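Please treat every number below as a calculation from the coordinates, not as lab data. From a predicted model like this one, the values you see are computed outputs, not experimental measurements. Cβ atoms are built from the backbone, for glycine too; each structure is taken alone.
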Structure P
Amino acid sequence: MKTKLLFLLLLAIPFASFAQTPEETPQDSVAPAYRKWNIYPVLYYTPETQFGFGTKLVHVRKSEGTLPTDRPDLYSPTLVYTSRKQILTTLSADVWRKHNRQHLYAQAEYNDYPYFFFGIGNNSPDEAEEAYTSRTFNFFGQFEQAVYKKVYLGARYEFKKETIPEVEPEGQLSQKSIIGSDGVIASGFGPVLMVDSRNNAYTPSKGVYHQFTALFFGKYLGGEDNFTRYKLDLRKYMSGIGPGVLAVQGLFTFVVGDAPFQYLSPLGGVNVMRGFLEGRFRDEDAVVIQADYRFPIKGRIGGALFGGAGQVSKRIQDFAADEFHLGGGAGLRYKLNKEGMVVRGDVAFSEQGMFLYFSFAEAF
């Protein structure tokens with residue numbers, strides 16, 4: 001079975017906006033309270049879900065007395081229903097305090113959603129593709145405190161409860177030999193180290209964002225399996241290269257222990273290695289290098305060129321220079337508000353074919 005992930009349409013021009021917007025504030029003064037609601041209609045199509053439609057609300061706010069350089073708080077619930085009677089819901093909160101010295105980011109979601117599984121490994125064949133249905137509740141919460149200039153130290157907690165009510169009768173998951181094929185309950189906690197000097201949290205044009213997390217999942221936290229997941233996310237944003245911004249990312253993920261397949265290091269999706277199905281390749285370790293060149297076109301409309309290379313492996317020493325999967329493409333951007341949030345549409349190409357993506361926010 002050969003199925004391509006195809007997002008056909010996402011309507012993201014706000015049809016309603018309610019704002020209490022102050023006049024422009026001098027850079028050396030403080031601002032009055034700022035609150036703004038935007039409502040975005042969502043409409044898309046994928047082979048997994050067929051047509052999906054719903055609503056995304058975005059609430060942006062700043063407290064009285066903030067500085068112009070202070071990042072705004074963002075609260076965003078999303079609800080999507082598909083023609084196959086599937087549900088995708090998300091509630092997220094991105095909160096900054098004490099003039100960007102404290103940061104809280106949390107998200108809860110419930111999804112009844114189809115996925116594809118190709119097996120484990122960097123060379124899993126297309127013929128191994130099998131569909132399965134996932135009903136999942138996910139939650140994560142992360143807090144960071146600035147300890148020195150742009151250096152933050154904090155902690156992160158993750159929880160997942162997933163059931164898999166439908167699998168293909170002759171597929172790998174039906175054999176129950178892969179950890180997670182019966183579903184999963186995972187609970188993990190660990191430290192976070194972050195360096196964040198971006199000049200904008202949504203569409204930065206300069207600065208860096210580096211984050212290291214080590215999450216320890218275990219039965220002692222209420223999970224079913226004992227494993228550890230390390231992730232190193234390195235990003236740099238550079239302007240002055242032509243009219244646009246060059247964004248580069250190195251993403252390194254390593255898993256130790258008996259991890260369910262849902263927590264193995266993946267390639268593919270709307271943010272990581274566009275041009276591949278989400279989780280098309282997965283194994284214990286993964287290396288991804290990506291670059292975007294984002295440039296203005298006219299008014300709120302911009303464009304982007306992007307490319308990436310990624311590889312998964314069971315052991316670090318098994319990575320090989322000639323085993324990387326390549327993907328790339330181009331897209332359009334529409335700036336939604338002065339905070340810099342965007343909606344994007346990307347066309348990506350890879351060895352797997354052509355893929356279209358429509359999404360809120362840049363890939364990284």
Structure Q
Amino acid sequence: MPLPYVLLSAAVSLDGYLDDTGPERLLLSSPADFDRVDEVRASVDAILVGAGTIRADNPRLLVNSAERRAARTAAGKAEYPLKVTVSATGELDPAARFWHTGGEKLLLTTDDGARRARALGIAADTVPLGPVLDWRAALEYLHDRRGVRRLMAEGGGTVHTQLLQQELADELQLVLAPLFVGDPDAPRLFGPGGYQGGRLRLVESRRIEDVVLTRYLPTAPGTGDRVSAADRHWLALACELAELCPPSATAFSVGAVVVAADGTELARGYSREGGDPVVHAEEAALAKAGPAGPRLAAATVYSSLEPCARRASRPAPCARLILDAGVRRVVTAWREPDTFVPGADGSGVLAAGGAAVVVLPEYEERAKAPNRHLEG
């Protein structure tokens with residue numbers, strides 16, 4: 001199921017703390033960075049915090065700039081993003097500022113938590129998600145029922161930890177403040193447990209007064225049918241590569257990326273790359289990846305279009321090339337239509353060869369874009 005783009009936002013001390021243990025909240029960001037956060041808030045559909053953050057910080061979570069609020073309404077959006085919190089127990093203070101400032105409020109909770117929150121008189125739309133809280137179910141609800149396409153999660157550490165460990169976070173925006181906390185009882189940004197393998201990709205590093213903003217994207221693919229946030233990033237790149245293809249009236253424009261299990265990009269390619277009029281995207285990428293080996297056996301191939309099952313221009317179709325290379329996981333955006341090959345079923349060939357095939361239909365329109373001239 002499609003999910004919102006989940007952006008984690010946090011500020012930490014040099015030793016990794018979100019706050020100290022004093023009675024007042026420790027301000028880690030600079031004034032200019034608070035304004036940047038306000039700008040990000042204005043750009044999203046919803047802002048989320050955990051119940052612990054409401055209890056500890058009593059936040060309002062508003063877009064403070066009147067100009068930014070006016071720009072939202074001029075664009076046909078609500079003045080404020082939807083404010084969301086999650087709580088398994090529903091035990092929240094009905095007088096907290098979160099419920100009484102800004103626009104629409106939403107509490108995602110369990111069946112028992114919903115009964116408790118309603119009894120307390122929580123001023124929010126309360127949605128039970130079942131006997132236990134499930135993050136994927138929560139995100140699916142926000143996407144499908146509330147139209148949330150971009151979600152900004154502002155903490156606390158438990159929320160950030162769980163979203164990262166479950167590979168549901170698309171981006172991490174981390175601000176590093178030039179001070180130390182040093183109190184082992186103070187809250188930390190990330191807790192213990194299993195995280196994705198490999199290194200995150202640094203996409204931005206910027207000084208803002210005396211703090212530093214860094215932005216990271218996850219890179220490690222999912223496994224089998226399980227979709228990670230990194231799968232969406234890599235498939236988006238494959239769709240971008242498809243736009244580089246020289247146009248053709250007799251073949252699709254496709255992009256492909258081969259990614260190791262630890263998130264290392266092994267190779268990329270696109271249709272008709274390098275002046276070869278018949279080379280396919282997956283074929284071009286696999287040729288650069290080299291011979292089959294342990295990294296390919298655990299790798300994922302991302303292709304904007306389902307790998308071909310039959311072709312006239314070369315002896316082996318791309319589905320067979322992928323299997324012969326040892327790859328056993330493919331993520332694609334678009335099943336091959338009957339434009340050139342009736343009854344094409346590359347996914348069937350791959351599945352019969354023991355490969356997992358994942359289709360992310362939310363990227364289908366991006367994959368089709370460089371092929372519009374072939375329609376009709």
Problem set entry | Read-out distance in nm of label points 7 Å out along Cα→Cβ at positions 213 and 229, computed value 1.7, structure in P, Q | Q
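Quick check: -8000 is what I get for helix-only ellipticity at 222 nm (-39500 (n - 2.57) for each DSSP H run of 4 or more, over all residues; to 500), calculated from one of P, Q. Which structure matches?
Values: P: 0; Q: -8000.
Computed on structure Q.
For structures P, Q, which has the highest computed value of mean count of other Cβ atoms within 10 Å over residues 101-108? Walk me through the intermediate numbers first.
Details: P: 16.1; Q: 19.2.
Of structures P, Q, the maximum of mean count of other Cβ atoms within 10 Å over residues 101-108 occurs in Q.
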Exercise. Among the shown structures P, Q, from which was the value 4.9 of distance in nm of label points 7 Å out along Cα→Cβ at positions 117 and 341 calculated?
Worked result: Q
Exercise. Upon calculation of Kirkwood radius over Cα pairs in Å from the atomic coordinates, which of the structures P, Q produces 22.6?
Worked result: Q
Problem set entry | For 4.7 (distance in nm of label points 7 Å out along Cα→Cβ at positions 69 and 221, calculated) the corresponding structure among P, Q | Q
Exercise. Given a computed value of 14 for relative contact order in percent (Cα under 8 Å, 6 or more apart), which structure among P, Q does it belong to?
Worked result: Q
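Taking mean count of other Cβ atoms within 10 Å over residues 205-212 from the coordinates of each of P, Q, which one would give 13.2?
Numbers: P: 16.8; Q: 13.2.
Label of the source structure: Q.
Which structure, out of P, Q, was semi-axes √(5λ) of the Cα gyration tensor in Å, for residues 77-188 alone derived from, given a value of 35, 18, 12? Provide the component values of the computation, followed by the final result.
Values: P: 35, 18, 12; Q: 24, 18, 16.
The value was obtained from structure P.
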